[in-house]
1. Matching task: -8500 is the computed value of helix-only ellipticity at 222 nm (-39500 (n - 2.57) for each DSSP H run of 4 or more, over all residues; to 500). Pick the structure from P, Q.
2. When distance in nm of label points 7 Å out along Cα→Cβ at positions 26 and 258 is computed for each of P, Q, which one produces 2.2?
3. Taking relative contact order in percent (Cα under 8 Å, 6 or more apart) from the coordinates of each of P, Q, which one would give 12?
4. Given a computed value of 13.9 for Kirkwood radius over Cα pairs in Å, for residues 194-297 alone, which structure among P, Q does it belong to?
5. Please compute mean count of other Cβ atoms within 10 Å over residues 154-161 for structures P, Q and give me the label with the greatest value.
Structure P
Amino acid sequence: MNKQIKVGVIGATGYAGVELVRLLLRHPHADVAAISSVSFEGKQISDVYPSMREICERICGSSEEVIAASNVVFAALPHGLSQDTAEQCIKSGKKFIDLGADFRLDAREDYKKWYGSDYKYPELHDASIYGIPELFRNDIKGKSIVGNPGCYPTSVALGLAPALRQGMIQPQGIVIDSKSGVTGAGRKPTQNTHFPECNEAFSAYKVAAHRHTPEIEQTLTKMAGERATVTFVPHLLPVNRGILSTMYAKLKEGVTGEEIRRLYEDTYSNEYFVRVLPKGVSVDVRNVRCSNYCDIQLYTDKHTGLLIVTSVIDNMVKGAAGQAIQNMNLLFGFCETDGIDMIPPAF
């Protein structure tokens with residue numbers, strides 16, 4: 001397919017935004033037509049990120065310029081800032097992919113509770129789709145607004161979906177222990193992401209109070225066909241990239257580890273970006289770094305009757321920009337791996 005589309009990135013100088021630009025520049029069917037940044041408007045992106053020098057010299061303009069120049073617009077913005085952009089895109093006949101939280105939650109009440117604001121355009125939320133391609137591929141095709149999932153929820157959903165769909169684990173009382181690299185906190189400096197604070201440190205944060213909790217429960221509930229509840233505990237790792245999630249769920253009576261493994265291997269056998277590792281091989285964030293892969297390992301604890309699933313992703317790729325491009329590929333009928341089939345570096 002030789003079709004070319006014009007692509008725009010709003011919020012291009014944040015970590016997720018520049019990762020989008022980096023990946024889109026190698027996409028065979030995408031032309032990065034325009035980018036924007038409030039903080040660096042008027043500057044070339046290569047002035048902000050010298051790695052882009054002589055590769056991308058785009059000047060950061062306004063969001064209006066991005067929308068006008070593009071067939072599809074990506075927004076890498078904090079929550080609450082994407083809804084007006086989405087409305088402008090739909091009015092202009094453009095597709096919109098939101099890397100923020102504005103289109104992730106189905107229930108308006110959940111958004112009010114966890115993000116402290118309301119839906120400005122309820123009809124847009126009704127028309128949008130939550131975009132984990134491996135789980136909702138057929139629903140994504142043909143949509144105009146995609147809520148790109150959060151990084152933690154992606155690692156959790158891919159790790160638990162097969163077992164929940166087949167009713168092999170209890171959907172209530174799931175415990176999720178996740179660790180993320182510092183880029184997950186965004187580019188704006190804070191005390192806990194300041195180098196002396198996070199280097200050689202390891203801590204939990206927002207325990208049982210993280211905003212990704214309702215998003216995780218929403219997806220797991222869809223997979224289980226009944227209400228799923230989780231205890232979610234995120235941690236900050238002193239690394240730039242990567243998420244490792246460990247999930248603990250009660251096995252249903254009579255379910256064996258061999259059955260679970262066969263199920264996962266069958267479920268993901270044709271999924272390019274999901275790798276179920278052989279027995280005895282541990283997942284490691286290093287092995288998915290700078291890639292769109294998710295690696296999964298499975299354990300059963302016969303003593304407690306628990307299924308333990310570990311999964312790893314790169315939070316900036318499969319957890320953000322890579323998955324957003326995977327969604328774009330579905331929207332435009334491209335090969336799903338176009339532009340994001342990078343091989344993880346060996347070290």
Structure Q
Amino acid sequence: MNVRLIVGTAKGGFVIHSSDRQDWKIEGPIFKGWKVTTSARDRDGTFLVGTASDVYGSAIHRANDPLGEWKQANQSPQYPRDGGRKMNQIWRIVANGDSIYAGVDEAGLFRSTDGGDIWSPVAGLNEHATRGAWCPGAGGLCAHSILIDPTNPKRLWCGISAVGVFRSDDGGESWQAKNDGIPVILEDKDHPDIGYCVHGLVASPTDANRIYRQDHVGMFRSTDGGDHWERNEEGLPSGFGFPIAMDSQTETLFAAPQESDEYRLPKEGRLCICRSTDRGNRWEEMRDGLPTCHSYEGVLRGAMVTDHLDPCGVYFGTTSGSVYVSVDCGASWKSLPCRLPRVLCVDAYVDG
């Protein structure tokens with residue numbers, strides 16, 4: 001068994017790997033000096049990463065080995081030059097069978113059917129009737145979360161900040177906003193179904209209708225595919241946070257609460273990961289091995305992930321460049337011996 005983490009930072013990517021989840025080797029950087037914003041691996045084993053540069057823009061790259069030679073896609077996601085939209089960043093890449101999806105900033109969804117070399121816009125979402133009223137959150141106008149029903153690939157969800165969650169039941173041809181039960185953040189009199197600031201989404205591996213949502217205004221879940229949402233934040237020190245992750249074996253949930261919108265750092269300077277083992281009915285704080293004071297480092301929305309092994313490994317990086325590892329489903333943590341640039345994303349890949 002080999003676990004590889006691709007850790008994307010503001011100054012490049014790092015590959016952290018282990019054959020036993022005890023001793024870790026840290027290699028890199030790859031894409032030195034560039035933002036590495038997301039990564040994925042397709043069904044053929046090809047790795048994809050999104051990069052961004054304030055000078056050269058954003059792009060998707062592919063490689064068979066993350067420490068090997070990367071080749072830029074012939075046509076990365078892009079908007080028409082005269083269309084009034086700017087391609088700032090690739091926020092999320094999700095591979096599913098023949099299709100690979102990329103969520104971007106300015107908010108939009110793109111799809112590739114050739115392994116990530118050529119990308120086409122998903123017009124049903126990108127040209128949605130509410131598009132003119134979409135407003136950015138503090139992190140930009142970003143399509144950062146993509147869910148695909150494993151039993152029906154035509155059923156998709158996309159989370160956009162600060163717009164809300166959209167669902168398609170026809171492979172992306174049409175989309176409906178799904179935010180009932182969530183307090184509105186930026187009310188629009190013409191489009192009351194948008195103006196909701198979703199931060200992260202995960203779905204049950206056995207029931208795609210059961211979705212968990214870390215939102216700007218709290219933690220929520222849905223049991224009907226997003227048609228309705230209810231709060232599920234009992235035990236959380238704060239409902240505010242960005243990442244949410246899940247162990248697909250047990251449906252154990254992990255969140256990284258922060259004190260408030262205004263502060264966006266751990267409450268009382270105590271870094272904390274919260275865990276729920278009962279589908280969000282109750283959360284508990286998992287602090288063993290984490291700093292207990294003077295820890296002023298946030299966890300961004302793409303910077304926490306699980307490896308789905310037994311027991312589950314959980315990994316997250318912080319805005320101050322720390323990387324933490326748990327190999328017992330969050331019960332205890334250790335810090336890896338590195339201090340990286342600001343961590344933007346963490347993704348885990350298992351072989352063997």
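Taken together, the values in this text are just the output of simple stated rules run on the coordinates, not laboratory data. Everything quoted here is computed from the prediction, not taken from an experiment. Cβ atoms are built from the backbone, for glycine too; each structure is taken alone.
1. P
2. Working: P: 4.2; Q: 2.2.
This value belongs to structure Q.
3. Value 12 for relative contact order in percent (Cα under 8 Å, 6 or more apart) corresponds to Q out of P, Q.
4. Value 13.9 for Kirkwood radius over Cα pairs in Å, for residues 194-297 alone corresponds to Q out of P, Q.
5. Numbers: P: 27.9; Q: 24.9.
Going through P, Q one by one, mean count of other Cβ atoms within 10 Å over residues 154-161 is largest in P.
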